[in-house]
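Each reported figure results from applying straightforward, stated rules to the coordinates on display, with no laboratory input. Everything numeric here is computed off the predicted structure, so don't read it as measured data. Cβ atoms are built from the backbone, for glycine too; each structure is taken alone.
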Structure P
Amino acid sequence: MASGTSGEFTDRQAIVTGGTSGIGQAVAGALQRAGCRVLVTGHTRDEVRRFHESQSVVAEGRPFEAVELDVGDPEAVRGLAESVAELQILVNCAGTIEREGREHDPAVFARVVDVNLNGTMRACSAFRPHLVASRGCIVNTASMLSIFGSGHVPAYSASKGGIVQLTRSLAIAWAREGVRVNAVAPGWIETPLTRPLVDDAARRDEIIRRTPLGRWGRPDDVAGAVLFLCCDAARFITGVVLPVDGGYSIC
């Protein structure tokens with residue numbers, strides 16, 4: 001499970017976009033166990049419903065609040081920001097990918113970039129006043145494909161490369177306002193998004209052989225890194241993109 005001292009984040013409000021499954025759900029759970037009040041967003045009403053019905057949405061007896069949010073809809077993002085009274089932590093996990101070469105279609109490419117990169121900027125911009133008021137922090141979600149690129153998913157790779165530079169740029173721009181902006185760059189993590197690769201035994205084992213720590217990552221591995229970047233121990237860290245990949249990117 002992700003680390004975090006119980007109560008360390010007491011009375012802090014966090015929002016995790018894309019928090020109804022995978023890495024986002026693990027991040028939300030880690031923040032809540034550390035004392036945060038957590039609001040998660042899901043892309044569709046069905047995602048939010050399934051999240052509410054899952055036993056995993058309760059940590060220490062306290063249910064998460066979950067709402068529908070399409071980060072590709074500027075009005076919806078602004079509306080959520082206007083409905084929130086305060087915010088200390090924003091974690092942007094909402095994202096999408098299209099496999100089997102579909103991202104080479106310019107229309108699909110544009111849609112993926114809009115969700116992953118523009119959607120992250122929409123959330124950062126909409127919640128900026130709250131974070132300035134609280135001297136809060138943002139953690140964005142990049143990827144090891146920010147470094148390598150991918151011939152199979154060019155839109156996903158380009159959007160995640162953009163997340164790296166967006167994170168650094170906002171860190172510079174908002175530092176004087178007391179807002180820290182960092183990112184994590186997950187490697188091969190077992191989530192619904194990577195299920196096709198996990199189910200491909202040859203590809204799964206190839207990835208394990210290259211990874212120095214000898215396994216696929218788990219969502220909690222990423223959640224622990226996010227928790228660190230949000231905590232007081234990281235108060236002098238901004239503009240960092242932290243790989244969470246078991247050493248894959250150094251080989």
Structure Q
Amino acid sequence: MSSLESIYISPLELCNLACLYCYTNKTKSILTNQQILDFVANYQKLTPLKSIIFCGGEVFTLPKFPGLINQLQEQNIFISVITNGTVDKLDQISQPHNCQLIVSFDGPEVIHDQNRGAGNFAKSQAFVNKALKLGFPVEIFYLITKDSYPYKDSLDILGQHKTYLTDRLGSLTKDQVKDIRQNYPCYPPKDFGCNIFSLQSDGEFYGCCETTKSIGNLADPLDQVIQKYLTLNPVCNDPEFRCHL
């Protein structure tokens with residue numbers, strides 16, 4: 001697959017939770033469905049697009065987000081959604097089998113709820129269970145912190161595959177980070193980097209979903225932005241654009 005066939009879009013940074021380990025800047029900017037659809041249409045005039053990864057903030061707090069998924073699926077675009085699994089709009093998505101849900105968990109119930117608020121582990125687990133019954137592909141994002149590290153091998157959410165993320169706020173020791181990176185399936189994958197053409201809620205384009213160095217915005221000629229992205233690839237090896245993963 002070409003590096004341009006899968007992209008990342010963050011329509012908003014706002015969230016319905018206030019997790020202790022959240023590191024994102026909760027700006028109030030929000031991309032509309034029409035802005036996203038117009039961008040996708042322009043993008044596909046330049047290069048094929050097979051999949052979009054959506055994240056935030058919590059995208060399911062957007063009232064019209066399921067409708068956006070449905071419109072994109074009609075264009076044969078596979079959708080992945082990173083979600084905390086506490087806002088259930090699953091019944092509104094018309095093609096569950098073409099929408100992967102990547103649901104975040106922070107450890108066993110007591111640890112998860114200490115971070116995300118009482119009752120949220122049960123909500124997210126019920127969300128996963130319903131998604132599986134409806135036919136959604138599901139993966140678990142397992143956030144490893146100093147609290148969840150002792151349970152890194154024991155967390156099981158309905159038998160679903162786990163991808164591990166290490167805490168960005170630095171609660172883990174260097175040896176613990178090394179252990180996770182060397183011995184577990186991680187995001188970003190080993191020897192891959194996290195570079196992916198990204199549109200963020202502020203209308204800016206980035207060469208990685210985690211960097212803060214913009215390579216253009218929605219007002220710029222898209223072909224020029226894409227070419228700039230390609231010259232930066234891989235972003236993780238560029239000191240100016242490197243993120244904090």
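Source structure of the calculated read-out (percent of Cα pairs over 25 Å apart, 39) within P, Q: P. If distance in nm of label points 7 Å out along Cα→Cβ at positions 54 and 230 comes out at 1.6 when worked out from the coordinates, which of P, Q was used? Answer by label: P. Looking across P, Q, the calculation of helix-only ellipticity at 222 nm (-39500 (n - 2.57) for each DSSP H run of 4 or more, over all residues; to 500) that yields -8500 traces back to Q. For Rg/Rh (Cα atoms, Kirkwood Rh), for residues 78-117 alone, which structure out of P, Q has the highest calculated value? Max of Rg/Rh (Cα atoms, Kirkwood Rh), for residues 78-117 alone: P. When mean count of other Cβ atoms within 10 Å over residues 134-141 is calculated for each of the structures P, Q, the largest result comes from P.
Looking at distance in nm of label points 7 Å out along Cα→Cβ at positions 198 and 222 for structures P, Q, the greatest value goes to Q.
Here mean count of other Cβ atoms within 10 Å over residues 30-37 has been calculated and equals 15.4, so which of P, Q was it run on? It traces back to Q.
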